[in-house]
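Next up: the structures, one after another.
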Structure I
Amino acid sequence: MNRIRFVMIGGFLGAGKTTSLSRLARHYQSQGKKVGLVTNDQAQNLVDTNNLRSQGFQVEEVPGACFCCRFEDLIGRIEQLAVRDRPDVILAEPVGSCTDLVATVVQPLRHLYGARLQIAPYAVLFKPGHGLRILKNEQGAGFSPKAAYIFHKQLEEADAIAVNRIDELTPAEIDELADLVANRYPGTPLLRVSAKTGQGFDHLIAFLDQDGNFGRKILDIDYDIYADGEAELGWLNSSIHVHAGIPFPLDQLLLDIVQRLRDTLTEQLAEVAHLKVIGLGEDSFGVANLVSSLTLPELSVPSHRDTKELDLIVNARVAIDPAILEKHVKDIVTAACAARNAQVEFRKTQSLRPGRPVPTHRYAEAVS
């Protein structure tokens, strides 16, 4: 029986993991391989899961905590995909605020399930928007030192660091980032990619297709700082049904919601780590997102459709009290829909601060 290739891509919130997994999945499918995906979140109703499923991929989801704390659930989802779809490759996307994944996920998978899973090198995507400010120790970098600690630790354990979103940067900005990353993490291979356009992506694929002595960087990590850094983020997932008497442009609604949230949160000096909204119509879907308070909303997946009935899912990760975040989301979604003479029904909303990570396994040293 051939082992399933397991590929996990890490990176901070908004680094581009979902877009990267989608591009990787299409690449492996073009090679005639069957692909399954596993997404991960602190709560249920994940935009990424619905986005990937709407693209036609087979997706399982691990909600409630990171892969490290839900390790048995991760194994269960892998087994479900293996039995139902018999994939050659499984792509996995961990929570963007989690780190220490080599000691708590990669090593346990290699040691306990190496006969069934072939573990790929662990690549971490570098998010330029926050990453440049954090590496330069700029004032107003958007997050506290404890949250920035997580960002650094994610990169520290990577087998390779992929600077993503180079399509949004000038050559000088790319070179500056590359120098900063190389100086901070010497010896770690550095790739320059755009998951959106595909630029440089062949190099990432070639790296991930390697076998060898990877996934062995066990972190020296302070879980008190790690837990405090995660807890500074307000986390919200909300599912909403929208209906109107007259069709309206779906894409305009998605962008309007994200723009209104950006404006409100900026006024309160609440840094956005990532904000995503997906609209699921009867025969179409669209996605709008925001990756930092200093950037503009983006229609990452346009629907180009009008609709009068849809399901909305809002995912927000913001440095703000989650109760306040929930109120802003409810007020703004209601107002944006009312501007289109549409009624809203909030079906399920979870707002929280992530709890302290308690890994199922943590290997103190690499054993395989």
Structure II
Amino acid sequence: MWKGIQEEESIFSVMSAMARQHDAINLAQGFPNFDPDPRLREILGSVANESIHQYVPMAGLPLLRTALVNKIQDFYGVRWDPDQELTITAGATQALSTVLQAFVQQGDEVMLLDPSYDSYRPGVLMAGACPVHVPLAFEQGMFQWDWAAVRDAITPKTRLILINQPHNPAGICLSEDDWQELERIVLRNNLWLLCDEVYEHMVFDGASFISACTRPALRDRLFCVGSFGKTYHNTGWKVGYVLAGPEGMRRFRQVHQFVVFSVNSVAQYVLSQFLAVDDSYRSLPAFYQQKRDYFLTAMEQTRFRMLPSRSTYFQLADYSEISTEMTDVDFCTHLIREWGVAAIPITPFMQSPFHKPLIRFCFAKTEDVLLSAAQRLSVC
């Protein structure tokens, strides 16, 4: 066991297991309860009968890499080289872990901005580096980027900053001013930036998302990670990708080839065909905003105070009107056992002390499930 990695299961696994045990509505773990686009499933059915079941190239199926860079160019207006700057991965988590294995080593520090997803810290530790946790500010009832704290935390050992945007669970994104601050920090200190953007197409209220892949100043210091699973409601396929400049990608592939070598061939063929005919990602903001708004309306009958959610498919809620005594972990456990709804506490996302009465709900569910959950919570 690597020093600093807890032996118990992740909070997501624990809460989902409890939800099954108590027959609770699972608004904890972040996955949809609805199927992918019927066209995607139709392509899967037809492609599965073809001779496509052997290894594809280590970097990913060329058809898929080309289709993906075309989609990125169409959506963001930037061009990446499908051969030298893009690799298909076995989900975003593998991409993040492989970047860390390739670019940090014993004695290096990797900065994580808390709340941070629970796989980040173990990934840093397994790479032999030291995670440095810098908390986001919590002001005016929501999390905010704190660039002064980031600058203060940099030392000569700092090697890489790992940032998540759109942010899970805070629901915030980087503005142009934020990007300019972050670029100055990265370039002045000769750092690498690892940007987890799996929720890139879930940004609400007419806001525009500024992807790391559109920042030319960072192109040679950047790894940008994306996920087909989040965009196309097929998280179980576990297919993601990473963008990087040629030198960064060369070093990434040196590790990638010995971690998974080649990602699921059938999924890659299906996705390459689907990308050629699909632009549903353009309507994804409206799709999930409608679910967010429906959930917010349904939750008006409860005593939870809902925080602003500007992106992702997660909603933070303040439970202080229900309990001021229970920790967020205890409250989530009580929520499952007594009211039959599973949520995620926030403190497992934090390393520094955090005492706000906050929990996270996932609203990537059908309306009947969201309504049933709200009705159960209305008696809290």
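Readers should treat all values here as calculations from the given coordinates under stated rules, not as data from a laboratory. Please read all numbers here as calculations on a predicted model, not as lab measurements. Cβ atoms are built from the backbone, for glycine too; each structure is taken alone.
Once relative contact order in percent (Cα under 8 Å, 6 or more apart) is calculated for all of I, II, which comes out largest? Write down the numbers at each step before the final one.
On the way: I: 21; II: 25.
Top value of relative contact order in percent (Cα under 8 Å, 6 or more apart) goes to structure II.
One of I, II was used to compute P(r) over Cα pairs in 10 Å bins from 0, in percent, for residues 92-243 alone, and the result was 10, 35, 35, 17, 3, 0. Which label is that?
Numbers: I: 10, 35, 35, 17, 3, 0; II: 11, 43, 38, 9, 0.
It traces back to I.
Kindly point out which one of I, II the value 3.9 was derived from, the read-out being distance in nm of label points 7 Å out along Cα→Cβ at positions 100 and 324. Mind dumping the intermediate values first?
Working: I: 2.9; II: 3.9.
The structure behind it is II.
For structures I, II, which has the highest computed value of FRET efficiency 1/(1 + (r/R0)^6) of positions 12 and 308 (r between Cβ atoms, R0 = 35 Å, to 0.05)?
That would be structure II.
Taking FRET efficiency 1/(1 + (r/R0)^6) of positions 148 and 260 (r between Cβ atoms, R0 = 35 Å, to 0.05) as the quantity of interest, name the structure among I, II where it is greatest.
Numbers: I: 0.80; II: 0.35.
Comparing I, II by FRET efficiency 1/(1 + (r/R0)^6) of positions 148 and 260 (r between Cβ atoms, R0 = 35 Å, to 0.05), the maximum is at I.
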